[in-house]
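What follows is a set of structures for review.
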Structure 1
Amino acid sequence: MNSGVEPVRGSAVVVGASLAGLMAALALARIGMEVDVLERSDDTGRTGAALQAEPGLLEQLTGRGAASLRAAIPTGVQTWFAVHAALRAAADAECRIRLHQQTNVREARQDTGRAWVVTGDDKIFEGDIVIGADGHRSVVRRSVCPDKPDAEFAGYLIWIGIVDELAIAPQRHWPRDLAILNGGGHTFLGCSLPDDAGTREPGQGRLGWGWYDAGRNDLLRAQGCVVGNVVHHTLRAADIPEATYRELAREARKYWPSPWRDAVLDCIERRAVIGTPIAEYLPERLVDRRLALVGDAAHVPTPMTGNGFSASFRDALALAECVDECRGAGFEAALQRYQAMRLEDVRRLVQGGQNFSRGFARGG
C-alpha cells in the first residue's frame, strides 16, 4: 500500500546551521535524503549584515510553492537575520531534517562506505555523505584540504551597523539604491533594508551600512581577532575601545554625508557596531570522496564581491542536483560532479575579490 511518503534516498550530515548549512539541508531533503544538521551555537549572539536574496529562493530549495511555506524571503536586499529566520522556519517544518544545536564537531572522518563526524563529547553522527557548512574556520575543511585548512586575513575589516530610519532626524529623501562612497582611504557601502514586518516605506525601514577599514589591524591583533594570518573572531561592540568609537565618530563626520553619517553616529551612540576582519579562502578542491564543502567552508570571498550568499545558494542547488542525478554511480561520483560543476566558478569569485583586497589593504 502506498502511504504517499517518498522513500528515504540516502542520508547526510551537515555541519553548520547558518545560511549555507540550512540551504544545503533543505536542498538535500527535497531530493529525499535524511539530514542531520549539527550547530555548535544556540542561535544567540549571531551577527550578520545585508545580502541579496535570489528570486524564489525558498521555493527552489524546498520544491514547494510559496503558499505552503511558513515564511517567505522577498527578492532583493534583506537582512541576514530575516533570511536566516525564514530558512530556519523552513527547516523546522521539514520532517527529513533534524537540527542538533549546541553540538560542537571535533573532526570529520570517512571510509569506503560511509562518512561521519565526532563531536566534542565523543558522539558520532554518520551518513552517506558529510557536508561542511561550518564557515570560514571550517572543521570539515581540515579533512577535505589538510594541506590548506585555513582562510587567510585579507588585511582589513568591515565595521557593520543597522539603524531604524525613524531613529534618525527626518530626511526629505531616503536613499533606495546602494550607496558606494570613498573617503580617507576607506570604502563605505550603505543600503535600504526592510524592517521586521517587511516595510520599505520611506522613513519606516532601516539603513544598513558597512565601512571597510584597513587602518586598524593592530586593534584586531591586540583583541585576538586575528592571530598570525588567520581570522579567529569578530570584534564585538563591547570589546571595541572607547577611543576607537570616538575616532570612528570623528571620521564619520569628516567623510560620510547624511544620512549615512547619521546612521553611523546613531550606531556608535548605541554601541551597536561590530568589526569583522575580512578572511579569504581560494579553494583547490571542494570534495574528498564522501566529504564536501559548501558556502564559506568551501570558498571565502571578500564581501565586496556582493556574491558570497548567492554562491552558497548555488552550491546547495548544485549539490542536490548532482546527488540526485548520480545515485546509480554512487555518492563519491556525485560529489566529484559537484566539484566539477562549482570549483572554477567559486575560484573566479574569490580571485576577483582578492584583486580589490590587495589594493585596498595596501592603501590602508
Structure 2
Amino acid sequence: MSITGKQLIQAMEAYAPTSLAVEKDRIGLQVGDPDTEVTGVLVTLDVTEEVVEEAIRLGVNWIIAHHAVIFQPLKALRMDQPAGRLFHKLLNHDINVYIAHTNLDATAAGVNDVMAEKLGLTETDVLIPYKEDKLKKLVVFVPESHHEQVLQAVCEAGGGWIGNYSHCTFNLDGTGTFMPREGTDPYIGQQGKLERVKERRLETIVPESRLQQVIRALLTAHPYEEVAYDIYPLDLKGKMMGYGRIGKLPDPLSLRDLANQVKRAYGIEGLRVVGDFNQPVQRVALLGGSGSRHIHDAKRMGADVYITGDVDFHTAQDALAMGLCLIDPGHHVEHHVVPRVCEVLKWRLGNQVAIIPSTVNTNPFRFL
C-alpha cells in the first residue's frame, strides 16, 4: 500500500502543526510535488549534498528536514556552485524536501521536549511562549455502527485531551433525521424518503493547532456522504505554546557535573561553559539551536543555568554579569529530534512506507 506526499505532509503536520511556526519561517514543501507517490522517507536535521546522496543510495524520494534548504532567495542555480549541485541532484532524482522548523521546536515531543527528556528534566514548561493554542468544542453525529471508529479516529488525530487524560469525550444517544435528495448517494436510506436513524452525539475538546487534522480524520472515518458536525469556540484558556523549555533536575548538581551530563546525554565531544564550575544548579532552561538572545527570558524564569547554542562573546559576558550560568553544546544537538520524528511518522503511517533516520553527521564543527 502506497501513500502520496500529501498524506505524508498531513501526518507530519498532525505532529508539528504549521500554525506553531513563527512568522516568516521557511517551512513546508520547499522542493517537489505533493502528489508524488512516496517510495521512502529520509529524516535529517540538514539537507546537504551528502544527505541527498544518501537518499539516492537508499532509493527514497522524500526528505524531511528541520533546517530549510531554501532560506535566502536564490539568485542563480549554477552546477559549478554548491547550491546549484545540491538542487540539481534533488531535481534530477525527483527527491522532494519538506521542512519543519520552529513548529517542530514548539510542538509537544519536538526538539526542545526531546532535549529536556534526555537531561531528565521534570516539571517542564515553555520557556518562550508566543502562541495560545485556543480550544474548540467539536460535536459530531454518528450512526451507532461507526461510533467507536469515529471516536478513535478523532482522538488519535489529537482531539480529546484534558491534561494527561486522552480520549475524553461525551456521548449521547438520539435520533437523526434526513431525506436524501436527487443526486445523492446515501450510506443509509433511499432518495426521497425521510429516514430516522439511531445516532450518537459525540463531543470533545480539540486544540486549534490540531483542528484541521482532527476534521480530516473525522471525515475519513465517518460513513456518511455529508457529515453533520459543529465547531464551537470556547472561553477557556488554551495551552501556551512556544520554543525552549524550563524544568528541574531531580537533584542539584554542580555546573561541572551538569556540563558532563550534557556531554553524555547529547553525545558531544566538547562544549563551552560560562560560570563557576562549583556552583550548584537545579533549575535548567534550554533552547535547541541558536538561543543566545533569550538569556533574559531564562533569567526571568528563574533558571540557574541556560543551555543553548551559538552563544557569542558579549552575550556570555552579560550572562556572567547577571549571575546566569551558560552551557553551549552547539547548534547541532537538535539532531536528537530525528529519531523522534521517525517514531511519530511510523506510528501515524504504519508500515505503508519506510521511514529512515539519516546517518550523515551534518555538524560542520570538529573538536581537537
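Just so you know, all these numbers are worked out from the coordinates, no wet-lab data involved. These numbers were taken from a predicted model, which means no experiment stands behind them. Cβ atoms are built from the backbone, for glycine too; each structure is taken alone.
Source structure of the calculated read-out (mean count of other Cβ atoms within 10 Å over residues 92-99, 19.2) within 1, 2: 2. In this comparison of 1, 2, the computed figure -8500 for helix-only ellipticity at 222 nm (-39500 (n - 2.57) for each DSSP H run of 4 or more, over all residues; to 500) is attributed to 2. Each of 1, 2 could give semi-axes √(5λ) of the Cα gyration tensor in Å, for residues 108-251 alone, but the derived value 40, 13, 13 comes from 2.
For mean count of other Cβ atoms within 10 Å over residues 260-267, the highest value in the series 1, 2 is held by structure 1. In this comparison of 1, 2, the computed figure 171 for volume of the Cα convex hull per residue in Å³ is attributed to 2. A value of 3.2 was derived for distance in nm of label points 7 Å out along Cα→Cβ at positions 84 and 124; which structure in 1, 2 was it taken from? Of the structures listed, the value fits 1.
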